[in-house]
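**Q** The data blocks that follow each hold one structure.
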Structure 1
Amino acid sequence: MQEKQLYEYAVIRVVPRVERDEFLNVGLILYCAKQKFLKAKFELDHKRLESAFGKLDFDELENNLCSFQRISEGGKSGGPIALLDMPSRFRWLTAKRSTVVQTSRVCTGLTLNVDNTFEKLYSEQISIEK
């Protein structure tokens, strides 16, 4: 019988006015050491973000969020942080920061299938209606 494995995740948020602490969830980052899995995914709903926060620089926002993906994937294209080992990259991505792109606190769970868990959490946390 396959045993459940520990995973950690955080929700990626857009916080345009840090001083107001208002945010919208836009993505997810999940790490599972046993399965050597680290993945970040995001989706920007321009209309929803603009209705909540007014005019935003979506090019800059998307560039910042893409850096989360590049760092989670590892390799030279993600810069020096992406060259760190997987646990260090996850800790760096989920470190507390006061910028427009932030993460929630890290939560944990147990899973048999990390890919399915990632997609389930993503759809629960990032409820963008099409």
Structure 2
Amino acid sequence: MAYEVEKTDEQWRAELSPEEYAVLREAGTERPFVNEYVDTETEGTYECRACGSELFTSDTKFHSGCGWPSFYQPVTDTVEYVEDNSAGMKRVEVRCAKCGSHLGHVFPDGFGTPTGDRYCMNSLSLRLTPKQS
């Protein structure tokens, strides 16, 4: 698939830390409950750490107790969905629509959200830009 932001593997490795590369470019998962944004309540916009595309706003973030930052809705048309049958599970992977980087997974498990969805994202895939006062 062609993305607006296309880079070689070498370019991604040069720009991202080894941990970021493992999550964003190799669809890895960071450890739960110890990641940067799991409990963050700062108002602002969450962007793709690889390309800067705006993905989620703090208005849609909620505490799901799953160990990763959770949102109930992305910014319109900023993510893409890919069927993921890895790890013996049937899931839906969420990727940045601008650069194809792995962000996490979406689960239709309710949690009482307005959309009924839980976007379980890796903090290493995101960068928070705080809202200006």
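Here, each number is a calculation from the coordinates, and none is a lab measurement. Fair warning: this is a prediction, and the values are worked out from it, not measured in the lab.
**Q** Quick check: 34 is what I get for relative contact order in percent (Cα under 8 Å, 6 or more apart), calculated from one of 1, 2. Which structure matches?
**A** 1
**Q** Determine which structure produced the value -10000 for helix-only ellipticity at 222 nm (-39500 (n - 2.57) for each DSSP H run of 4 or more, over all residues; to 500), calculated from the coordinates; the candidates are 1, 2.
**A** Working: 1: -10000; 2: -2500.
Comparing all candidates, it corresponds to 1.
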